[in-house]
Structure 1
Amino acid sequence: MDLRDEDLTSLANSLAELVGAPITIEDPQSSVLAYSHSLEADRSQAVDDARITTILGRQVPPHYRALLDDAGVYAQIARSHDVVTVDLPGSGMTQRAIVAVRDDTGTLLGSVWAAVPSGLTDAQRQTLLAGAPVVARGLVRERQRADSSRRRTVEVVEALLRGGDDAAQAARSVGLRMPCTALVLASDRARDSVPAHRAGAFVLHLAAVAPSATAAQVDEVVYAVVSGDEAGASRLARDFLARTRGPLVIGVGRTVDTAEAIDVSARDADAVVRAVRRRGRTGVVETVRGVLADVVALRASDALAGYEEFSPLSSLERFDAEHHADLLESARAYLAHGGDVAAAAAALHVHPNTLRNRLRRASQAAGVDVDDPDTRLLLGLALKLRDLDA
């Protein structure tokens with residue numbers, strides 16, 4: 001039987017016929033890439049709990065994976081060029097015969113698993129060994145197709161992020177309906193990338209619950225554009241984080257009515273992620289309106305970069321350091337209580353006149369008049385940024 005041009009599912013079915021046993025083809029992470037549907041093979045062999053749960057979940061269940069790992073099966077597969085057999089009585093898994101699948105360079109691409117409850121015959125062993133290179137070519141073809149599809153998706157997402165005519169054309173090409181909202185899935189730390197398996201899970205989640213969504217990993221984060229408003233996008237995001245574990249955050253941008261404006265929504269989502277990270281939060285979904293004060297403060301801090309030495313915060317810090325004073329905390333309390341001297345003094349546990357003297361000293365000696373609107377704006381912004389870092 002010539003198997004060279006068959007897809008993975010057809011390969012699994014053909015191998016099941018030749019081996020006389022149910023077959024699964026798995027990747028190195030134990031995800032199921034294909035499995036046999038051959039009724040003749042399935043009738044002739046017992047289909048156990050391990051096979052059923054693996055196929056239903058498209059992944060070897062954690063408890064079976066742990067059993068196999070403890071038995072050294074995965075290590076054997078990684079180093080062996082022969083068929084590996086495993087028998088774990090009482091585990092719910094009948095005897096298995098496994099052959100590694102490698103490309104021409106010897107890189108492990110996956111493995112073929114056959115359920116052989118009566119033991120492996122020499123003929124079955126030879127068939128599995130002969131079939132492994134054929135499966136390898138099939139996996140390489142599938143990977144190439146997947147890579148090509150992934151590149152096309154990344155190109156579409158990048159076009160959407162540019163906004164304008166490019167975004168409009170990209171939106172039409174994938175049937176993205178308006179209005180729409182951009183999301184960003186990111187690690188909770190700026191220096192870390194979203195792991196590939198979590199990025200893939202997010203893309204699959206959106207494909208399942210929002211078929212018109214377009215999503216792809218771009219550099220360290222995953223960008224997604226979904227049809228619908230901010231509230232709907234937030235629900236999709238929260239549902240994903242509820243299903244997965246990991247140090248992740250999701251920023252949700254504003255809803256836009258045209259594809260040309262998707263870049264605006266994406267910039268919002270980026271800014272939300274930056275604000276959430278600055279607070280040290282994790283496992284959260286936030287919208288631009290939910291963290292607007294932080295977003296605006298961080299954007300203002302970019303504009304103030306290079307002018308820090310002239311800020312009222314720096315002036316008060318220098319004065320306090322040189323004179324062992326408490327002018328900064330006094331000014332902070334005064335602003336925090338909306339200019340109410342009595343309330344601010346109570347918070348500081350000092351007499352109101354003491355606070356008035358400190359504020360007068362801040363104005364006359366340090367040059368920081370907290371009753372001046374511009375000074376209050378700059379000082380309040382600097383304190384807001386200080387709080388974000390805290």
Structure 2
Amino acid sequence: MTNNIVQDILQKHTVFKDESVLDVEYTPDSLMHRGRELGSLALFFRPLLETPGKASPVALIYSRSGTGKTSITKTFGGIAADMLKSKGIDLKYVHINCKFVTNMHALMQQIVRSTTGADVKGLSPDLMFREMYRQLDANNKYLLLTLDEVDWFIKRTGEDLIEQLTRYREELSRPKRLAIIFVIRDSNIDTMAELERSKLHRTFGARMLKLEPYTKEQLVDIIGQRVQMAFRTDGSVPDNIIDFIAEMACSIGDAYYAIQILWKAGKCADNFGMDRVIPEHVRMAKSMTDPKVRSEDLLSLPRDEKVVLQAVANLLRKESNIYVNLSDITETYHVLCETYRSKPADNRSVREYLLDLSRIGFLDIKNAKSKLEASIHDVPIGILLEVLEPMVAKEHSD
């Protein structure tokens with residue numbers, strides 16, 4: 001009986017031909033509307049591509065989510081490896097997401113394992129790095145390493161990954177066999193504290209690349225590309241549906257959000273036994289798709305930052321203003337801390353938490369004339385609090 005249920009489902013018509021190309025981890029062979037940015041990476045890493053071994057370049061990519069940071073680095077890594085292979089040079093590209101790595105020791109293990117396959121469990125991070133480099137040297141290989149979502153790692157562990165790895169890199173003798181791309185989810189470098197900003201400029205110089213949000217026209221192209229790859233070519237996703245989804249996503253320029261709506265709209269069509277996606281399926285998909293409240297992102301925030309975010313959301317839910325000021329946020333934060341019976345951070349820390357939340361896209365900040373105000377533009381407050389409130393309450397009860 002159970003087998004029959006599964007077989008019946010699989011025998012039903014579906015609008016899809018390959019759902020895997022709608023997965024968040026999928027990188028298309030042809031990357032749309034990022035040619036200029038790929039060109040910038042080529043300029044940044046020209047020494048690696050033309051004279052490998054003479055320099056060890058590093059670069060920083062930053063932007064909000066859904067702008068193609070991961071796709072562009074993976075695409076560039078593949079191109080770089082192929083270019084050097086044609087010259088008889090062995091370049092390995094390694095891409096690691098740091099978001100859920102717990103400490104520097106675990107991260108270095110993952111880097112070494114992905115690069116050489118060696119087991120270096122008993123070594124310190126410094127010795128792991130040196131052993132990896134020794135093996136690269138012994139085998140005459142080069143490494144282009146991308147470390148994605150570095151900001152989450154630094155926030156969670158307190159370890160300055162960028163500083164440590166650039167120091168390791170600088171200590172190495174020639175030939176230089178390592179180049180690194182650091183990726184952070186930060187919408188605006190200019191909102192960073194002066195010390196952090198100057199440190200980034202010292203480390204990366206001109207090798208900092210910001211990816212702008214996609215426009216509606218660009219989203220139409222990206223969605224259209226995925227439709228051709230993922231759906232049956234029988235008009236299952238008409239042009240007006242592609243335009244409708246792009247219109248929904250263009251306010252935040254988030255391609256990931258648009259692709260999630262597309263996939264869920266296709267699922268709605270399948271669930272209703274229809275052979276094409278209609279506007280109502282898109283509306284249903286949008287109601288199930290939250291562009292900014294991903295529980296794993298909220299979980300990664302330090303506990304006090306979650307409470308500060310809740311304070312902002314509570315104020316915005318009560319107030320008619322679009323922005324709320326620092327004084328009111330701090331007061332509401334203290335009230336929440338009393339409710340949770342936790343010790344509040346000082347006022348300066350609250351300000352820093354707000355700037356951190358802005359950098360990773362949870363808040364929009366105005367900081368004119370030394371007066372800081374915060375707002376939430378990209379998600380309904382009710383949806384955010386529905387996820388955030390029970391999460392914060394649970395953390396304080398554990």
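Every number here is computed from the coordinates shown, using simple stated rules; none is lab data. Predicted, not measured: the structure shown is a model, and the values here were computed from it. Cβ atoms are built from the backbone, for glycine too; each structure is taken alone.
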*Among the shown structures 1, 2, from which was the value -0.53, -0.97, -1.06 of log10 I(q)/I(0) by the Debye sum over Cα atoms at q = 0.07, 0.12, 0.13 Å⁻¹ calculated?*
1
_Among 1, 2, which structure scores highest (criterion: distance in nm of label points 7 Å out along Cα→Cβ at positions 227 and 315)_ = 1
*Where does the value 15.5 come from, among 1, 2, when mean count of other Cβ atoms within 10 Å over residues 59-66 is the thing being computed?*
1
*Among 1, 2, which structure scores highest (criterion: relative contact order in percent (Cα under 8 Å, 6 or more apart))*: 2
